[in-house]
Structure P
Amino acid sequence: MDFPIFELERVQSLYENTVEINLTESGVHPLTLAELLTAEQLETLHTTGLGYGQTNGSEPLRRRIAALYDGLGPDNVLVTNGSAEANFVVCHTLLEPGDEVVVMQPNYQQIWGVVEAMGAHPVAFHLRESDGWAPDLDELRGAVTDATRMIAVCNPSNPTGHVLSTDDMAEIADIADSVGAWLHSDEVYRGAELDGDETPSFMGLAERVTVVAGLSKAYGLPGLRLGWIVGPTEEVATAWAYHDYTSITAGIVSHMVGAIALSPAVRPRILERTRKLLCTNLRVITDWVAAMDGRFRFIPPAAGGFAFLRHDLPVGSTELSDWLRTEHGVFVLAGDCFGMDRFIRVGIGADTPTLERGLERIATALDDRF
């Protein structure tokens with residue numbers, strides 16, 4: 001199995017920890033344990049033995065995850081090391097070489113790469129900037145065939161921040177059912193909606209649905225490396241068998257902290273923090289774009305920790321990103337990582353002073369060069 005280099009993850013891994021100002025992150029500024037946990041909970045962690053936990057996820061954690069979806073129980077949940085492992089395991093659970101997989105674009109490109117490596121065939125359908133990043137459902141209808149095994153979407157969308165309407169969700173589900181395909185939804189940004197109206201899940205909308213999510217993005221807890229798969233019990237049990245061959249289990253501390261984060265008392269507090277930070281930073285970047293004399297424009301995201309900016313500069317997005325990083329110490333993600341030249345993705349989940357400092361430095365650099 002020949003895996004292509006995952007350009008987005010590779011370029012971030014190379015530079016995000018060495019650059020002075022990193023604006024490539026797609027989640028929100030991380031919480032500390034002291035911010036998240038009570039003194040009593042911290043003391044419990046201090047005395048917890050660091051052994052293996054339940055490999056499919058602790059019972060309390062799986063119950064908390066199941067409660068986020070209508071009609072599900074813990075047997076519908078598999079806990080993974082982040083949503084990236086969840087996507088990988090779902091593909092290996094549901095797909096075979098030769099299958100067709102219709103994938104929303106632009107998108108986090110993991111599933112596209114996994115599908116290619118498995119010998120299956122990815123086919124694109126697009127979100128259209130000209131339509132406010134709404135999906136081209138006519139293109140989707142034309143892309144599915146009797147050989148389509150899966151339709152893969154990301155909702156809320158990375159990198160556009162678009163949230164599908166309930167009508168579009170229902171139509172996508174109907175299209176999947178029309179050819180007997182699985183509908184696989186990456187919902188890792190659910191909970192990071194700027195208006196506070198939580199995005200509905202695709203779970204239950206079609207006959208065959210799997211959903212992945214996790215605590216890295218909307219919750220500001222990427223260091224836990226905690227994700228999950230939800231779906232029918234038979235497929236989740238099969239996914240557990242694949243999980244035994246990948247990471248076996250997430251850490252026992254992550255299980256414990258994750259169950260606390262998803263508790264009814266704590267989850268709303270975390271997501272309110274997320275939304276306040278994103279709303280503040282969206283105003284910051286909106287004002288910055290307005291002051292940039294037309295060099296950038298964007299459709300404000302409805303959710304997620306980023307703004308996807310189209311630029312009108314005489315360089316490609318990778319050259320622009322590399323120049324800003326190497327010459328000015330600011331790292332933004334090139335749209336080429338999503339197959340979208342002339343765009344950059346700027347993280348708006350950073351702490352506000354860092355975002356302001358980075359944007360100011362970009363503006364000065366552009367004024368000096370262009």
Structure Q
Amino acid sequence: MARPRGTIGRRQLSAEQRQRIRTLYFDAHLSKAQIASITGATPDQIRYTIRAPSADIAPRSGRPRALTPEQESELVDFVCASKENRRMTFLQLSLVLFSGVFGMWTIKRALYRLGFRRRIARRKPPISEANRVARLNWALEHVNWSPEQWAKILWTDETWITGGPHRKQYVTRREGEEWDPTCIVERHQRKRGWMFWGCFSGASGKGPGLFWEKDWGSINEESYRQRTVPIIDGWIRLCRQENGQELLLIQDGAPGHAAAATHADLVERGVRVIHWPAYSPDLNPIETVWNWMKDYIEDKYGYIENPSYNRLRAWVWEAWDAVLEAWLMELLASMPQRCEAVIKANGMHTKY
């Protein structure tokens with residue numbers, strides 16, 4: 001007498017047990033011996049389950065069995081619990097959370113139905129608990145500032161600019177042309193780039209910029225005081241003379257900025273520095289300017305992968321000159337919204 005399909009001896013595997021074996025074998029690529037160790041199934045049961053058509057292994061009408069509401073809730077809670085869980089693939093979620101009982105496509109369909117997608121993670125600076133509190137307090141202190149108060153801040157920062165693409169690159173090609181030289185974006189191990197410093201305020205508009213020349217060496221306390229601090233001091237004095245506005249300096253906590261000698265130099269010059277929470281580029285509107293400048297350079301010259309020093313310098317100055325002061329004022333007007341975003345995030349990351 002022939003045995004019923006899917007049985008070995010007197011023991012019959014359930015549909016979930018068979019589905020788990022198939023997931024471990026076809027999706028996780030485990031060996032039959034590993035599957036036997038995990039599931040307790042016999043080699044004959046595993047062999048038959050793998051060889052049998054999927055319709056015979058899990059006979060059902062309509063769409064494959066979906067997770068129960070309780071299992072979907074468990075899946076969502078697990079995914080949202082940590083960075084590690086967020087980064088797991090659909091297969092890993094199946095194996096870790098449900099021991100492979102549900103296939104990766106079942107997990108994917110459930111998450112898609114619940115609004116989840118696999119997307120590129122955003123890159124943001126780290127925020128410690130102390131820094132989170134500092135960011136939150138700063139936002140609370142400044143969220144109700146008037147436009148006149150925001151206009152008195154001199155926003156400053158540096159950025160590293162290179163040639164070549166800044167954003168993801170798309171090409172128009174046919175199948176099989178992926179290795180055509182015209183479809184390749186070259187990756188240079190040491191891309192040529194230099195530092196650029198700039199500033200602006202609501203009271204004085206776009207201020208001077210500074211392209212860090214290659215023979216100046218790295219930016220440290222001494223070079224920052226020698227090259228950048230005099231420009232800051234001169235611009236603040238000019239603003240005071242021309243419109244009677246006393247600007248407050250904002251700069252990040254880079255070593256050259258935060259050094260005791262730099263602080264003493266600024267105090268001696270009469271430059272007042274406003275307290276600034278660390279790791280808060282989202283609260284400095286000039287960061288948006290840097291992204292715009294890099295996009296500008298890419299749009300005009302991005303096909304040149306590794307430009308010469310003089311060419312890149314000319315591009316950077318062209319981009320800085322192209323920044324419109326009216327747009328800078330729009331960025332400045334976003335400061336209340338930036339503060340509100342930090343408050344809503346309880347001091348953590350925002351969209352800015």
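Here, each number is a calculation from the coordinates, and none is a lab measurement. From a predicted model like this one, the values you see are computed outputs, not experimental measurements. Cβ atoms are built from the backbone, for glycine too; each structure is taken alone.
Taking FRET efficiency 1/(1 + (r/R0)^6) of positions 181 and 277 (r between Cβ atoms, R0 = 41 Å, to 0.05) for each of P, Q, which is largest?
P
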- Which structure, out of P, Q, was relative contact order in percent (Cα under 8 Å, 6 or more apart) calculated from, if the result is 19? Q
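For the read-out FRET efficiency 1/(1 + (r/R0)^6) of positions 13 and 173 (r between Cβ atoms, R0 = 30 Å, to 0.05), a value of 0.30 was computed from one structure; give its label from P, Q.
P
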- Quick one: distance in nm of label points 7 Å out along Cα→Cβ at positions 245 and 293 came out at 2.0 when computed from one of P, Q, so which one is it? Q
- Message: As an exercise: FRET efficiency 1/(1 + (r/R0)^6) of positions 117 and 205 (r between Cβ atoms, R0 = 35 Å, to 0.05), calculated from one structure in P, Q, equals 0.75. Which structure is it?
- Response: P
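Looking just at Rg/Rh (Cα atoms, Kirkwood Rh), which of the labels P, Q belongs to the structure with the highest value?
The structure with the largest value is Q.
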- Query: Upon calculation of mean count of other Cβ atoms within 10 Å over residues 109-116 from the atomic coordinates, which of the structures P, Q produces 20.9?
  - Reply: P
